[in-house]
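**Student:** Pasting the structures here.
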Structure 1
Amino acid sequence: MPSWMRWALAICAICASAVLVATRFYLPGMVTVGPAQRAVLSEGGAVVSLLDPGLHAYNRATQQLTIYDAHVSQQLRVRGAVMVEDCPADVTVTYNIGDVLVFHQSGGNADQIAAMVSTIRGVLADMDLRLDTPLGEAMNAVRQELREIASDGMNISHVAADLGECAPPPPRILTDRVERLPIELGGVLGAQRADMPDLELFMTDSVRLQLLNAVATYDVVDPNLSATCFGERGADTIVTDFTAGRLRYRLASYPSTELTTGFEAVAEALESEGADLVEQCGVEVGAIDVSDAVLWRIERVNCTETPEAEICLEAD
């Protein structure tokens, strides 16, 4: 074999080895992070960056990608969480991830869900629950304990039990609007408006509120980024979901005697947490327009047990 050919083969072999080595350490990958998602990019166990909605490239050979649903309600259903007499009851927890980075660094979905399941079963294990007794108190106890163990990046809003086929026939429940309450929500309104659904809000002392006719507001500060982020749906759906979430999660941390403080926390959350939407989706969330809104303190009246109650008689 001529010497030049030997040299050519040697060079080819070196090049092939270099390509193999390079491929080992760099495998190009692409990922799309959705409008209501955030992704944590890690390498060697350390966080490299937090990825906003959009298309991103990363190295599949050395980097790990974890995508989270952010600022939207999620549910964890624990099947057979507790026995109520001879009936297994499921427990459903409604929560959202507020700070993705803190949540990820606290163990992410796997650790947090495992901790929640363990806590739910632990709290309910020593309770003597009966089919003829409302489970509300037990669920409140579970919710308080979950808030104690939850990551700082996570908000627990509601806990409910489901007895399935063992559940007694549903009682006839009517909502009685007991008292109209003042609404003190400050802040600057946005130019765009999106009607919010009627909301039922829970406070720490088990008082229920009903908010009607509230309007979410916002401004589109970057139309191109907004179109990329929200697509054909537009910003209305995400903004109303985000705004309703702040109302639910912030007010759920206060008793009804501190309603004004709770509303102040809502306004602060819209401004501070809404900053993410400005940077990531080109939308600035404004204050909630409550000029036509009504806030009621409500009570649930069980007309099956108390058919003589005024609201039950009026309904008949």
Structure 2
Amino acid sequence: MKNLLIIQEELPAYREFLWDNLRENFNLYLADTKNDKLILPSNESVKFSTYVFNVKIDCLAQNSGIKDALKSIHHILKYRASRNIAITQFVGRRKGGFSRLLKGVYLYLFYDHILIYYDHEKRFFPFKKLSKKTTSFNNTVADWNFQRQSQKIKNDFLFIGRFTEKSNLSLLLDAVLNEDEITLHLVGVTENEIPFKYKNNRIHAYGSINDLSKIAEIAENCLYFIYPGDVGLSIIHALKLGLIPVIHSSLDDHMPEARAAVTKYPVIFFQKNDRQNLQLILKLLANLEPSNTCMKIFDSAQKSFSQKTMSQNFINAINGFQE
């Protein structure tokens, strides 16, 4: 089997399914530069900075952007892999003309292949030639092991994320304050993080949940996914749960996952950072008759964002043929 080295700043837990699938096809070496850790094909962990490879690396895949270009080029020169793959994003809010051009030239010159998160990102490419050596892997999360049941659906709202500046959760809490008809479920946020003035029996905080089946149980009673800030992978979580996303309308400020959702699924928008507009939208949605749209979203998203598809796209890129 080919020897594959993947270098990332951190190894996200939600990609365990991808690592498992790659291990079935390659001798996989996983490097975590932030924690200076290298996971060998034997699953043994060693220090990445001091480890000496005694095998030829056939393929090197690494996260790559302008800010870490020198470090990435160092890896390319050090490991001299037969095939070098960049894993990167082209996001609307980062599309400043010169920086996009610089990034495009760097990727085109130093890599044999470029893996982007979603196909729509090609619209932000600075020149067309870049598309010829690019494919998308359709970033996703692990498949949910449950069946959506339409008879359980209420007009509740589910938030998945953290209480951070990026999530802008305070805007959502302000919008639902004193609104008796809106029920909000918060996954990733603890009761202690919620300021006292917002606490009531319509806001339920569950803290961090790693068990996907427990998140699914909460989601079964919800119709909508709400994210008041700049949304990323959690919108894919939501679609695979059969939820209708509610996000702000400044698409260029979101991560690529938002456009991936908008291009294929019904998405409800509110004006960014506008508490009154968000409040109005939430009140209208909370008073609508429960919709069966979520069942269609659930069925479709299982296929569009399956872990099998994402893994196969990675394997295709590593082996050197198109999707």
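**Student:** Using distance in nm of label points 7 Å out along Cα→Cβ at positions 63 and 87 as the calculated read-out, with 5.2 as its value, let me know the right label among 1, 2.
**Tutor:** 1
**Student:** Figure out for me which of the structures 1, 2 the number 1.33 belongs to, where Cα Rg over 2.2 N^0.38 Å was derived from the coordinates.
**Tutor:** It traces back to 1.
**Student:** For structures 1, 2, which has the highest computed value of mean count of other Cβ atoms within 10 Å over residues 223-230?
**Tutor:** That would be structure 2.
**Student:** A follow-up question, please. Match the computed value -9000 of helix-only ellipticity at 222 nm (-39500 (n - 2.57) for each DSSP H run of 4 or more, over all residues; to 500) to one of the structures 1, 2, and report its label.
**Tutor:** That value comes from structure 2.
**Student:** By the measure volume of the Cα convex hull per residue in Å³, for residues 55-134 alone, tell me the structure among 1, 2 with the highest figure.
**Tutor:** Across 1, 2, volume of the Cα convex hull per residue in Å³, for residues 55-134 alone peaks for 1.
**Student:** Going by FRET efficiency 1/(1 + (r/R0)^6) of positions 207 and 287 (r between Cβ atoms, R0 = 25 Å, to 0.05), which of structures 1, 2 comes out largest?
**Tutor:** 1
Taken together, the values in this text are just the output of simple stated rules run on the coordinates, not laboratory data. Computed from a prediction, not measured in an experiment: that's the story for all the values here. Cβ atoms are built from the backbone, for glycine too; each structure is taken alone.
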